[in-house]
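The next part holds the structures, each set out as structure tokens.
Please treat every number below as a calculation from the coordinates, not as lab data. Nothing here was measured: the structure is a model prediction, and the numbers come from that model. Cβ atoms are built from the backbone, for glycine too; each structure is taken alone.
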Structure 1
Amino acid sequence: MAKHHFKPHETLELLKPDDLGLVFTSLRRLEIDNSPVSLDSGAEEICLVVIEGTLVFCHQDQSGAAELGDMLYLPINSHIELSGGPAVVIRYGAPCCRRTSFAHIPFKEVDADDRHKTYGTKELGTRREVWNFINEKFDSSRFLMGICYGAPGGWTAWPPHEHSKKREEVYVYFNMSDGFGLQCVYEDMQAPDAVALVQNGHVIAIPSGYHPNVGCPKTGIRYVYCMVSTRAEDRNFMDLHTQAIYGDKLE
């Protein structure tokens, strides 16, 4: 059976798509602590997400500070320097065949506009906050990137849904203190691909299938979602299929 669940120490070296059981998405955990880290994007568009601390970035003539929840988007064939810290960054990559533009996307800016969405209800235990950092309007070839915070004890990605062959996905859990969540990945409920206890820094790769999750009552579940389209330029956040027995739309 393919591996879906990775602990933080297992992601310190670059995980290529094959390592994740995927076709397009690569991932690496970067720990920044005074010593600068240099990254070259090569043939991939890159998204960097700060999941702990604060760092300083420098890309060509653009520089600044990125803090918890901020994202940095890096075009192909470009270079970035990361320094400062202590901080933890997740580096996501996906193949890209065209030139895009560098962007620093602060959490506080996404939080303040219509990229911040609320789904679900308190009554059903499905209320969650979603911040769509890289949506269909953002100049990317394959990425749809964001953050989801579930309510304490509540479910997200509900009703269970899947993206068919259009998108593969990777979740990275963060900012949960000593809380935890449970992540399911399945096509057949009688033979699930993964039922994993996830904590800060853990990674779940979702090549296909339904993927609901639930957080413990202390913190709820909190994660970065990275969806990568299997066909370049085909990006529609709501193009998904729900599990019919649980509903026909996101609650």
Structure 2
Amino acid sequence: MAELIRRVEDGVGTIVISNPAKYNAMTFEMWDGLPAMLATLDADPKVRVIALEGEGERAFVSGSDISQFESQRTGAEAQVRYNAALERAHLAAGRCAKPVVACIRGLCIGGGVGLAASCDVRLCADDARFRIPAARIGIGYPSAGLERLLPLLGPQNTMEILFTARYFQAGEAQQMGLVAQVFPAAEFSRLAGEWLRTVARNAPLTVQAVKRAVLESTANPGASPGPAVEAAIAACFSSDDYREGTRAFMEKRQPEFQGR
């Protein structure tokens, strides 16, 4: 059964993309349901950081479920509907106040690369393999997808991987800037989990202010910080967590942040 599974533990809200028979290919219903599930975790006070992962070790996401294309993506009206759901899903991570992290094992193909690129940070196992095969299928790669890839990869790398439609490995993905950390496959669950829990233990207002500032700066390079960013930074300095953090530093203990 193709589905999205939600769970919360130790401050980490996880969405598991589950369609293992098809290497976690995303159905229309999964694309359509992802924004609401992300919004639910973003609103959950028990969640400090959100992770997206694929079911099992074989794949993160192998793209869209091509078996649905004839019924769901044929004809102008159906194409508009499908593409709108796809774009809402890709925009959803950026609309979360909390950080959204892609945890990638195995194959990350086509729409899976686009989904990972829409997250704030990407972690992967050292056996992960990436590919955008649009040029082998004959589809027009959407300009919105290019806008997400370009800041990460730069123009030359973006064009090269799209022109060739080739596979590339975890090390190259990190070198190009697509992923932040590469962990040994045998220890990926443990090490990625530790990374996520580290973020969850840090001051939530600070983490959220950083995300807001980075996204705004990326969208408007060279512009002065907007009022929302300035307010988010100011809120950190007037928070109980700021007082707790400074006391904990002086007392040489771990801080206990509450997000207020």
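Worth pointing out:
- Test item: relative contact order in percent (Cα under 8 Å, 6 or more apart) calculated as 19, pick one of 1, 2: 1
- Structure from which 36 was derived, percent of Cα pairs over 28 Å apart, options 1, 2: 2
- Origin of the value 0.95, where FRET efficiency 1/(1 + (r/R0)^6) of positions 12 and 124 (r between Cβ atoms, R0 = 30 Å, to 0.05) was derived from one of 1, 2: 2
- Mean count of other Cβ atoms within 10 Å over residues 108-115 derived as 25.9 - corresponding label from 1, 2: 2
- Structure from which -16000 was derived, helix-only ellipticity at 222 nm (-39500 (n - 2.57) for each DSSP H run of 4 or more, over all residues; to 500), options 1, 2: 2
- Which of 1, 2 yields 2.4 [distance in nm of label points 7 Å out along Cα→Cβ at positions 156 and 236, calculated]: 1
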